[in-house]
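Alright, structures below, take your time with them.
Please treat every number below as a calculation from the coordinates, not as lab data. Here the structure is a predicted model, which is why all the values come from computation and not from measurement.
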Structure 1
Amino acid sequence: MKTLSGFYRGKRVLVTGHTGFKGAWLSLWLHMLGARVTGYALAPPTDPNLSDLCGIDKLVTSVIADIRDPASLARALQSATPEIIIHMAAQPLVRESYKNPVETYAINVMGTVNLLDAVRACKGVKAVVNVTTDKCYENRERLTGYRENESLGGYDPYSSSKACSEIVTAAYRTSFFNPEEFDCHGVALATARAGNVIGGGDWAIDRLVPDCFRALLKGEKIVIRNPLAVRPWQHVLEPLSGYLRLAQKLVEQGPRFASAWNFGPNDDDARPVQWIVDKLCALWGNAPAFAVDQNEPRETRGKHPHEAHYLKLDCSKARTELGWQPKWNLEKALRETVEWTKAYQANKDVRAVCLRQIKEYSEEKTGS
């Protein structure tokens, strides 16, 4: 199997959602690998944002357009003639999905439909990875991890929209990109499910680590909602490495890997919110104490929106069949994220920090 750099050099890759947090990191990595990248997304969702800070639009062919616009999306694919598509354009926030459920479903479900239908009409596409979420599973709050063949579900609009995106992908795979008919259509279609990611340059609203850094940068007290909620935390480079490896396998071996895949952290890195905040404050230094939010949002009629308290992935399939496993434990991931944020605070070149971290991660052995 070729190394990532050996495989991606010169490859035409289309990334939807390239202006977002994960999309900007992925675009940087692909550029570093020598790929010819086209990005398709709305303008960056926050100010500041990683995409602008790193000058992503200078590194890739950037198309600013809406995933809900099928004609624009189809034109972008025809122009880019991608061999590989990694689909990350999404409305990614649980609490936002309570406020705007129709928009959430339109982006996360119909956006997937629009993309996959555009792929049908675009010759030369070999691999498509649809990035969903660990929240696509029917969460029973159990202690064991969920496997790829288990029931999909979703309590909130975001989670269920991502389960719908998985179902749409499965339907397009069996109907139009069936692995048994691969010689006819030549497209290998997979989905990728990852947990809560952290890393430098995330300014999303109502997300724990960005909220913490906003407070730390202002010298304010951190306020948390669910101190005992357990999440499968991982650095953003962990699942991105999984997506890159999966796309490579789809191109090289096609239908064998056209299915759903989990990319989560080791079991030890499923930690409660309060542990994360304690560790983050210690790494930051001189951080004020944190508090638990006692305010009740008006729109929830006296209670906070429902959020899962425990969710963990079983990644044995990716370990066994893709040879993928996490490299950075949670403490390492937090250290790297603090390093990035302090560089940003000091007005340093954060693109250089990102590239250095990608290089370090790429060269690292597993289990650091």
Structure 2
Amino acid sequence: MNTTEVLADFNGWSWDKTFDYDFEFIDNLIYQNLLVILGEKFLFDWRTYGSTRKSFLDEARKFIKKIVGNDKFLKELLKVLYLKSTDKEREKIDATLKEQRKKLKKMDDKIKFIEESKNKKLKLTKKLGKIDILLSDKKLLEKEFIKRNLKIEKEKQIKSIKKYEELLRREREKYVLEIADLIYILKPSNFLNKKQVLQETIELYRFDSNLEETIISLQKEFLHFIEKKLNKMSARDEIIDIIYELRYYKTLRISKDVKISDVEELSDYIDKIQKKAVTLLCKLGVIKIISMDINLNYEIIKYALDTKIIDLEQIILYFEIDADGLIIKVYDKENFEKQGRKKIKITNKTLEVRKNRKIKLFN
């Protein structure tokens, strides 16, 4: 959907966002978060190649951690996905967590746990060897198929040798993964690491926030990433891209009736980041300094940026002064866009640009 979103939303002159009640707002919000963080090519490769080439989730984790220094975004994302899951999916996750809690408790007695792990590995290796023999010998496979069906009730019997072979291959895959996990955990250097991972995983799902609260927490972590990324930037186009991203991000919806910009704590955070980006662009000489009063300068520029003008670098400003303060007119090239007023006391030092004259915002 993302590849056609611009065409769907753009009616020729303005962003015309219309939604139906079945639209997956949270799914879209998560996708747009990942699109900004990881880039379109990364997401394309992820959904195209899955885990066949590399662990994309691990790559994403490493990249995010490199920028912000922690895994909080992905942890909040896991909570959101858990809360959005179906009852059946949640039961499966809860069952896995229950097994992990049991495993963690056993790991408290390290000597006993290692001994049990060695015995389990030996048993699984024997089962794996038996399956490999059956899969390599058709006659033995057929014989075992008949033997297995005789031991179970008729309605539960395996219908064909082909189905039995598929079942064995799935069992084999399961045993291979379990053995690999045991080999890993039996290495002394990995034991403590595995225990810590289990503790963190179990702790992760001990939360009592609802979906809406968790989505807001996720968006705070997303904005934290954007802020950290901005702190590492010095190139003109990179910083301008941040402004475009935030401008679009504010219009995304959490629900049918709530946009990101409607959530005060998120709107305030966006404003903080945008102000930092604008200040950097002013220092680089990319955006004209309208006033030496930093707060007034930003408020005027923010007003100009908060439009439906497609190309921000085409913004033209026009200032007038009257008894009530400053009148700000915003144009998209020659086309009038909007007008606003700042009720402030005007002096000769208020503005760094001329009044009653059209001025390009971007140099």
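Worth a mention:
- Identity of the structure behind 0.94 (criterion: Cα Rg over 2.2 N^0.38 Å, calculated), options 1, 2: 1
- helix-only ellipticity at 222 nm (-39500 (n - 2.57) for each DSSP H run of 4 or more, over all residues; to 500) from the coordinates reads -20500; which among 1, 2: 2
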